[in-house]
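Before anything else, here is the set of structures, which you'll find just below.
Values in this text are rule-based calculations from the coordinates and carry no lab data. Everything quoted here is computed from the prediction, not taken from an experiment. Cβ atoms are built from the backbone, for glycine too; each structure is taken alone.
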Structure 1
Amino acid sequence: MNEKRPALIKPGFFSIEAAADRRRNEFDYHNEALLYHQQRIDFLFFGDSITHWWDVATFFGRSGQVLVNRGIGGDTTEHARRRFAADVVQLKPRYAVILIGINNTWALDAFSPEDRLTPEEIRHQVTTDVEAMVKMATEHGIQPILCSLLPTCMDRYSRNHERNELVVAINASFQEIAEETGAIYVDYHSELTEADGITLRSELADDGLHPHVIGYRLMAAVLQKTLRERGITLGPDA
């Protein structure tokens with residue numbers, strides 16, 4: 001028996017400290033299996049830990065749709081952009097649910113001055129990378145679903161208010177990108193904030209950043225409602 005393996009795009013490894021490297025072997029093996037079996041994918045979720053830790057199969061998988069999760073905890077837009085061809089484009093999902101960018105904002109708090117960035121520098125970095133991913137998806141016949149960054153509630157960080165203001169600015173840019181490219185914009189942010197409009201509701205996450213099951217349930221409802229308005233069905237009702 002001498003079966004032929006599928007041609008496989010691999011982004012390789014980025015550095016000894018890159019979060020994106022933590023699941024690289026796992027994703028390469030899984031991507032090869034999907035290609036070998038010519039598996040048709042309905043929704044591919046792509047992003048950082050908020051995607052990584054979202055059990056999308058439980059929330060949405062009871063409908064028989066094929067769902068794939070390509071989230072990596074700690075990933076930044078720079079590395080996400082570099083792995084997008086491997087983890088999204090070559091798998092050819094019908095829809096790519098993109099949620100990435102919050103980890104870039106840690107550059108506000110970087111210990112070393114040379115590693116710190118201004119809010120405007122971070123916004124430019126995030127939006128440039130995300131726009132490139134959205135356009136790459138569109139060019140390959142994949143419908144991008146661009147999701148807002150989530151608010152945070154982490155008082156232990158001295159610049160967290162500034163981070164939340166930056167998140168609002170980035171989301172405004174995401175909306176513009178969606179309008180210009182035909183991506184579907186999903187506004188999680190406005191449903192997850194306190195009355196101030198920028199802070200994560202404390203009852204939705206244990207650490208002020210990652211949603212627990214109630215936070216994810218709310219996100220699922222927002223995502224499904226947004227898609228339903230476009231005539232797109234994702235799983236059963238949340």
Structure 2
Amino acid sequence: MDHRFLGIPELTSVPRVAVVIDVMRAFTVAAWAFSRGAERIVLAPTVSEALALKESHPGWLALKDGAPAPGFDAVNSPGQLRTRDFAGRTLVQKTTAGTVGALAVADAPLVLCASFVVAGPTARFLRSEDSGPVTFVVTGEEGRADEDLACAQYIGERIAGEGVDAAPYVHRARNSRAADELSRGQRRGCHPDDVELCLEVDRFPFAMVARREDSLTVLRPVTVPGTAAH
């Protein structure tokens with residue numbers, strides 16, 4: 001199937017089906033938040049809007065990239081989120097690349113956000129929808145981030161069938177610039193386990209679908225039949 005792999009700056013029209021990839025770390029974090037009970041994640045365009053959404057909705061929590069900051073309840077780190085309890089909560093997420101990419105294609109008829117931890121369910125969801133060619137939005141490094149491109153290509157192959165070896169794709173991600181920076185602690189708000197958590201394949205049994213809800217772009221988990229959690 002003839003999928004497209006584009007960076008955010010290359011998006012010149014609204015695709016019919018978009019899969020937005022951010023492995024390290026936005027959509028690994030989102031998946032972990034759902035696994036810890038979050039009901040939905042509102043994707044915010046700016047830090048100030050993330051805070052404004054939280055302030056205007058009692059009980060909502062906000063998270064962002066970087067070090068802890070006033071008004072934010074969490075940072076964009078799977079290692080730091082994996083023991084949190086978000087049961088029934090709404091999170092507002094603002095990151096440097098992932099949320100930007102998702103908002104750039106928010107008007108598409110079908111938008112999924114993905115990383116390795118939900119790669120298989122994402123592919124099966126698209127197969128069940130008979131979605132046709134997919135535009136993969138490679139969010140990191142203006143479309144050049146190898147961890148995101150590897151994940152996108154892996155999902156693209158898995159749409160066609162299940163017998164795809166993940167190892168070469170994970171190897172590329174492990175040797176990416178982002179993985180190196182996280183491993184060296186060069187990104188603020190990181191945890192020593194972040195890289196390994198971002199490289200787990202099919203950790204969770206759901207895909208993540210982004211839809212417009214009123215004026216917001218909202219990400220929710222969608223359970224995919226025949227998928228089991230690891």
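For Cα extents along the principal axes in Å, the calculated result is 61, 43, 34, so let me know which of 1, 2 that is.
The value was obtained from structure 1.
Out of 1, 2, which structure matches -9000 when helix-only ellipticity at 222 nm (-39500 (n - 2.57) for each DSSP H run of 4 or more, over all residues; to 500) is calculated?
2
Identify the structure, out of 1, 2, from whose coordinates distance in nm of label points 7 Å out along Cα→Cβ at positions 118 and 190 was calculated to give 3.0.
Only structure 1 yields this read-out.
Starting from the value 1.00: which structure in 1, 2 was FRET efficiency 1/(1 + (r/R0)^6) of positions 134 and 158 (r between Cβ atoms, R0 = 35 Å, to 0.05) calculated from?
Matching structure: 2.
On relative contact order in percent (Cα under 8 Å, 6 or more apart), which of the structures labelled 1, 2 is highest?
Ranking 1, 2 on relative contact order in percent (Cα under 8 Å, 6 or more apart), first place is 2.
With distance in nm of label points 7 Å out along Cα→Cβ at positions 14 and 150 as the yardstick, tell me which of 1, 2 scores highest.
By distance in nm of label points 7 Å out along Cα→Cβ at positions 14 and 150, the leading structure of 1, 2 is 2.
So if we calculate distance in nm of label points 7 Å out along Cα→Cβ at positions 206 and 222 for every structure here (1, 2), which label has the highest result?
1
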